[in-house]
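Enquirer: There are structures below to look over.
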Structure 1
Amino acid sequence: MPRGILMIGGVGVYGLLVVVFATSTWFPLSMALMAIMGLCHVASHALVQTVIQAYSPREFRGRTMALFHQTHVILMCGGMVIGALASLVGAQAATALMSFIGALCMLALYVLSPQARKIR
């Protein structure tokens with residue numbers, strides 16, 4: 001299984017789906033997008049945790065997972081940034097912009113990090 005490509009692709013697709021969701025004005029489309037985004041998020045997050053645990057030495061798994069869960073701090077900082085941006089340009093534009101930037105970051109990771117693509 002090409003785990004690296006699935007992780008990068010899942011997060012990239014998630015970002016693009018959030019862009020479409022942010023610009024959607026049709027409720028049924030928004031609900032369908034939410035379901036697909038949820039699947040992308042859960043699948044990529046679970047895969048990232050699996051890869052981290054598989055590549056970590058047994059004696060460091062607890063510490064590695066503790067560091068991995070520090071991403072909640074990064075999420076909080078991102079929430080503050082998107083909140084500030086939303087006050088300037090509106091919630092829809094801020095959500096679309098931040099999600100597009102996230103998808104671009106995944107594309108850059110795919111292009112610039114061939115070792116990430118080779119994770120199995």
Structure 2
Amino acid sequence: MQFKSQKIKNGFLILSWALYDLANQFFALNVVSLYFVRWITLERQAPEILYSIAFGISTFFVAISAPVLGAISDISSRRKPFLIYLTLLSIIFTMVLGVSQNILLGLLFFMIANLSDGNSFL
């Protein structure tokens with residue numbers, strides 16, 4: 001009976017990671033590369049360079065912060081709190097994007113969502 005319980009637990013863990021990865025891919029494919037840039041350029045009539053700058057800044061901060069946060073999570077042996085916190089941060093700021101009417105606030109929310117999403121694979 002113990003073996004069957006462990007098998008179910010392992011299956012649940014695999015399914016959880018698969019769903020997490022699927023959601024992350026939806027964020028990357030839809031928010032980052034498709035819908036947000038269209039909202040900025042088509043609906044708000046802002047120059048595309050604003051999106052490019054926001055994306056570049058958030059990606060730069062991912063490159064700077066990921067090794068540091070990764071080292072901290074490895075040293076402390078507490079990866080799950082980092083994963084949960086950064087995922088929730090990404091979810092919240094992605095949701096706030098949907099109600100934002102201001103271009104600059106939308107860009108800021110996008111940068112925070114992209115930064116926390118990029119670091120959530122620690």
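Each value in this text was obtained by applying a stated rule to the coordinates, not by laboratory testing. Values in this document were obtained by computation on a predicted structure and should not be read as measured data. Cβ atoms are built from the backbone, for glycine too; each structure is taken alone.
Enquirer: For distance in nm of label points 7 Å out along Cα→Cβ at positions 7 and 55, the calculated result is 4.6, so let me know which of 1, 2 that is.
Expert: 2
Enquirer: Further, regarding this structure: For distance in nm of label points 7 Å out along Cα→Cβ at positions 39 and 63, which structure out of 1, 2 has the highest calculated value?
Expert: 1
Enquirer: Could you figure out which one of 1, 2 the value 17.2, 62 for Rg and Dmax of the Cα atoms in Å was computed from?
Expert: Among 1, 2, the structure yielding 17.2, 62 for Rg and Dmax of the Cα atoms in Å is 2.
Enquirer: Using relative contact order in percent (Cα under 8 Å, 6 or more apart) for the comparison, can you identify which of 1, 2 gives the largest number?
Expert: Structure 1 comes out on top.
Enquirer: Given a computed value of 2.4 for distance in nm of label points 7 Å out along Cα→Cβ at positions 47 and 95, which structure among 1, 2 does it belong to?
Expert: 1
Enquirer: Hey, helix-only ellipticity at 222 nm (-39500 (n - 2.57) for each DSSP H run of 4 or more, over all residues; to 500) derived from one of 1, 2 reads -26000; which structure?
Expert: The read-out comes from structure 2.
Enquirer: Figure out for me which of the structures 1, 2 the number 26, 15, 5 belongs to, where semi-axes √(5λ) of the Cα gyration tensor in Å, for residues 31-78 alone was derived from the coordinates.
Expert: Answer by label: 1.
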